[in-house]
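Next up, some structures in structure tokens.
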Structure 1
Amino acid sequence: MPIPAGDETFIPPDPTNYGDPPVDLTAIYIPTELYTVQAAMQTQRYPTDGRIINTIDVSFTVPGVPGNHNILIDNYAFTHADPVQYLYERAYLLQSVIALPNQLPPFDYGALIGAGPIVTLDPVVATTTTSGAAVQWTGTVDPRGEPATATLEVTALGSPDPTLVSDVMNVAASEFAVPLSGTLGPLDPGKYTVTLNADNGKGLGASLARLLTIP
């Protein structure tokens, strides 16, 4: 399942029904500043206890790190865990190896965004409201001791501009992660990326993009 060339979309053909059991690979194919997935292949692992574990073998590149790299992610993880986080951590580990004898700080996505808020967004789900289909979401904003504002953005996959932006949410000054949640819609059927963004006056923070499919 290679990435198409040129200006074509980076989403591979039929990413929602790949493997056994079928899983949705779309989220891992969204390029990030730490990695870009090149291909995925269904395989199996055979632990010593006799089990057979269906596994996606993901090939990816990391800026500044030569070559292609692989990570094995169980099919089960695509519905019960966060494979995007697995890829971020593995990419950061590879960058740490290249940096030797210098040492990078412990992996912390929030630290990568400077003085801005540390923003997280949990996996999002499609829901239905009186206005139609919508996204239901939860996340957190750590404003790093400063008052902050936050918005949720929903963007059609491949579009440069957001499809929907939430009302501004105010986050009081705090040294801890402040939980936020909501529902945003209506949305037409299709695939979207969802991002929680925040501004504490010293910098901007953005969560990892989450994939949303409106059937």
Structure 2
Amino acid sequence: MPRSIRNPEGYTIRKLVQNTYTHMRSRIENMERDVLKSIVIQKVSVYNGKEPGKDRTKYIITSYSYPQYRPYYTGKDVRGRKIKYQRTYKHEYDVTIQLESLSIDDDRIRLRTGADAKWDFTNKGKGHWVGTGRNRKFIEGSNIKRKLNGDFFFRLSWLYSDKGILFGRNFANGPPLKTNPKMIVFLDKHMLHTIQVLMDRGILK
């Protein structure tokens, strides 16, 4: 990402947060329902640009969630007892944020949730159940195991690339005409939570 290039439409972290709160309230609800409060900052790297004394910062953060929706949550545990919250299936995604400064108003940003990889379309859905009764077990699909985030891949990857704010490569085939027909540029629940934590810690201001 050349240092002088800003995204043409001026997307900043502040604007993306505002877009999410205004147009995609479900992501806030999903974040509060699914995403664990703690995150792990795996790596903080500083990349030297071409300009002497100038740095570029990249945060790679791990975000976790217990998905409270089918097929993971059925309202019952493996013994058939009623439960209100499932803690058996835990998802893990890398959240990448690259910035030229630590300001939420800087439009020189690159973002990504999940692995920088192609979606495996031969894999049916999120996974499948095997066995019966107490031996019944849910087998995760390959995309989840490879830490690909479906919400980001199908609704945001192409849009982020088009708007100049995608970190890494775009593997989506085209605009999300079915999954995000209004072409809203928002934050998925993992990215939204990560940004909130970084702001709470005083890292982003």
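Using the calculated result 2.1 for distance in nm of label points 7 Å out along Cα→Cβ at positions 154 and 194, pick out the matching structure from 1, 2. Please list the in-between numbers first.
Values: 1: 0.8; 2: 2.1.
Source structure: 2.
Which of 1, 2 yields 16 for relative contact order in percent (Cα under 8 Å, 6 or more apart), as computed?
For relative contact order in percent (Cα under 8 Å, 6 or more apart), the value 16 is produced by structure 1.
With FRET efficiency 1/(1 + (r/R0)^6) of positions 82 and 98 (r between Cβ atoms, R0 = 41 Å, to 0.05) as the yardstick, tell me which of 1, 2 scores highest.
On the way: 1: 0.95; 2: 0.40.
When FRET efficiency 1/(1 + (r/R0)^6) of positions 82 and 98 (r between Cβ atoms, R0 = 41 Å, to 0.05) is calculated for 1, 2, structure 1 comes out on top.
Match the computed value 18.4, 58 of Rg and Dmax of the Cα atoms in Å to one of the structures 1, 2, and report its label. Each step should come with its number before you reach the end.
On the way: 1: 18.4, 58; 2: 18.3, 64.
This figure was derived from 1.
Using the calculated result -3000 for helix-only ellipticity at 222 nm (-39500 (n - 2.57) for each DSSP H run of 4 or more, over all residues; to 500), pick out the matching structure from 1, 2.
Label of the source structure: 1.
Taking distance in nm of label points 7 Å out along Cα→Cβ at positions 42 and 58 from the coordinates of each of 1, 2, which one would give 1.8?
Values: 1: 1.8; 2: 1.2.
Label of the originating structure: 1.
When distance in nm of label points 7 Å out along Cα→Cβ at positions 106 and 170 is computed for each of 1, 2, which one produces 2.3?
Numbers: 1: 3.5; 2: 2.3.
Source structure: 2.
Each value in this text was obtained by applying a stated rule to the coordinates, not by laboratory testing. This structure is a prediction, so every number in the text was calculated from the model and none was measured. Cβ atoms are built from the backbone, for glycine too; each structure is taken alone.
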